[in-house]
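Peer 1: Below you'll find a set of structures to go through.
What follows is calculated from the coordinates using simple rules that are stated; it is not laboratory data. A quick note: this is a predicted structure, and the numbers were derived from the prediction, not measured.
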Structure P
Amino acid sequence: MNKKILYYINLSTLLLLIACNKDMAINNAIDTAKPTLQLVNSYPLNIEEPSGLSLYHHHQLLCVDDHTNAIFVIDTCGNIKQELNYIGLDLEGISYDPQSKIVYIVYEQEHRLLAIDTAGIELNHWIIPFVGGENNKGFEGLAIDQTNQRLFILNEASPGKLIEWDIASQIINKQTELTFALDYSGAYFCNTDSSLWILSDQSQKLFHISSSSQVLSSFDLKFDKAEGIAVDETNQLIYIVRDTKETNKLYIYKLVE
């Protein structure tokens, strides 16, 4: 074979191998690329025992005080702007529906779900039929699917469960046992893709799960006592409240895809 022809064959083979390896490297980079959490800021929170957290109107948040059983309106720097005219009993999870202007809350030990208006007037309440969650391990988190008008109630442990409750029919659609964390302390329903964000105090993690409760990704928080979560889906900001007794805080993270 002509040496010149052989040279060009070998050169073509080499270039082909380089191109294939480059494509494989790009594909591997895409496959292994994962979203990350970047801490934007943290602010002291003058609430005795912050627990449930929810988005509210006018770029504000609702935060439950588990000690006083009060509900506070706070800004995104953790400053208290208002207290709702409502005092509960064993308050934990909270979720605000901007369509109906209704605030939903749960009582931990009684397995009670309540609906109040923004003036603090009780509109309705329901006892959710649920077995488990004894010894202060009951209903902890609450999240709303605004489009389909469903509430997701999170039981902390013994067992850890996600309860889907239909607002219109006032019945449980399904209950899913959760096994990916040591406990479950807060929840947020993502209305853009029907996924959920789940906090775990003991595991010190934030989980992003699918509508079928499969873990899509998880993030180390590097601190315990993460109690409540709310997500600004438009700006990809995640708000987390921490109950440390000494220095309660509001953390703001940026989700970087």
Structure Q
Amino acid sequence: MPIISILIPKGGTGKTMTAVNLAAALCKRGCKVLLVDMDPQANMSQALGLEDKDGEHFLNELEKVRNEMPANIANAIVTTACGLAIVPASRALSRTDYELVGTYKGSEVLKRLLEPVQYKYDFVFIDCPSAWNQLTQNAAVASDFVLMPMQAEMLPEKGLDSFYYNLEDFRKENDTIPVRADILGIIFTKFDEKKKINRAIAKKLSDEYGGKVFNTRIRWSAQLVNAQVAGLDIFSFNPKSNGAKDYDSLAAEFLGRFQHR
């Protein structure tokens, strides 16, 4: 039932990798998860073996909501080769970002589209653009929580600060639009315990954000990259890899956070 945006304003942080593989780990544990690709680059769709044309239905349904017409996001849901349910994106989604600027309640279009189906799933994950734009704002308005995958390095840390600024600024400027999204947690990805900078940034952010930082760290793994190239999640590609072990551990910790809510 919770809608969760996978979001941080910095590319290359493992955002899409985390959306796909955490969803797959949760599905292995019996959860029903829907993935929504809200990024015009369509990285998540491509990482699951889908093509640009597969995202055309999503564009059509967003357009219907934007024009106050009946819409059904179920028309846009695709089941991938590895069994994950996804609303894929198209590169033409960048046009929608532009069109939403002049739309009445343009920041609520995705929220309205997801409302009829969200209760059919245990979790909905939205893979967001790295930029803070209308698509990202739609994801923030639709979401209950935000997950922030990031590398334990200097530039991604700056992206974390930028996100907090953008979110709070958006709340203040749009007091008529409820933005309920809370930070569920920060996940360190592509982590190398041997790197001093990784250890230092991880300690710094753990001290600053405390329980918001997940204990599970996703180690750098060529198998995770190869799984994306193959259009599969890590459990379908290599269930015995370190990447699979790390995302399974993350899923357990993730579910633990909801047991106390």
Structure R
Amino acid sequence: MKTLLIDADIAAYVAALKKPDEVKTDAQVAASIDGLVKFCRDWTQCEDVRMCLSDPLVNFRKTLVTATYKCGIPDEHREHLDVDYKAGRGDKPELYTVALRHIHDAYPVLQLPTLEADDVMGIMATAEPGKYIICSSDKDMRSVPGPIFNFHAKHYSKGVEEISLEEANYNFYRQVLTGDPVDSYHGIPGCGPAKANNLLGPVGQASEAVMWAAIARAYKAYFSLKLVAAEDSDKFAMDYALTQARLARILRCTDYDVADDTLTLWTPPA
């Protein structure tokens, strides 16, 4: 029987939400979380769960963002390129701490230093393929190979889906091109999913090295038009692309050593 890795960040946030004039009790918050867990259990026919939470104090991705992004970029383009990871997200709901307390009290919790819940799920699921099912409504989790259950109202009826390694890699490289406005990193401005698909080709057709080469060409082409110091554009483009990739990467077991909490930042394929 598989174990469910539930995105408890999302579970806590949704449970804590309320309208300005709504009165929500601690018991209602707990019931919302328990209801989601039951929903995941019923749809996957799996009983064992692990609630995955982000490190509340340190996020390694924020350390990747530096002022070097602004070097040589004309003012009119900076607003499209500056990165402040997850800066667009407001304060957590008032009842968020209540939700977290219930999660810690009622369920086994998995957290790893400096990592987000997404990373915890990605590492665990890839460390022991076949043992876990990822349960999350975050589309980014489709860049992790293995079974996934999307509990969002629009997607849960699909049940448990199997993401192949080829599809997971493709989804990751496409995200490097498109960025993720929800998390406040932008990829190549103006490059949406359709354009990214065109650049990468069909799923499973190109190797990781070929897809990264296509990404490199696209970033260099964009920055060659935007940078004042043209001779520096290729280097800047590749530095920027690498940081975008490291922001987009949902960690797998090859990226993090759980035994000594050592993170290895993603590097491009040879």
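Peer 1: Starting from the value 60, 43, 39: which structure in P, Q, R was Cα extents along the principal axes in Å calculated from?
Peer 2: R
Peer 1: For which of the structures P, Q, R does the calculation of relative contact order in percent (Cα under 8 Å, 6 or more apart) return 26?
Peer 2: Of the structures listed, the value fits Q.
Peer 1: Further question on the same structure: If volume of the Cα convex hull per residue in Å³, for residues 48-127 alone is calculated from each of P, Q, R, which structure is the one that comes out at 129?
Peer 2: Traced to structure R.
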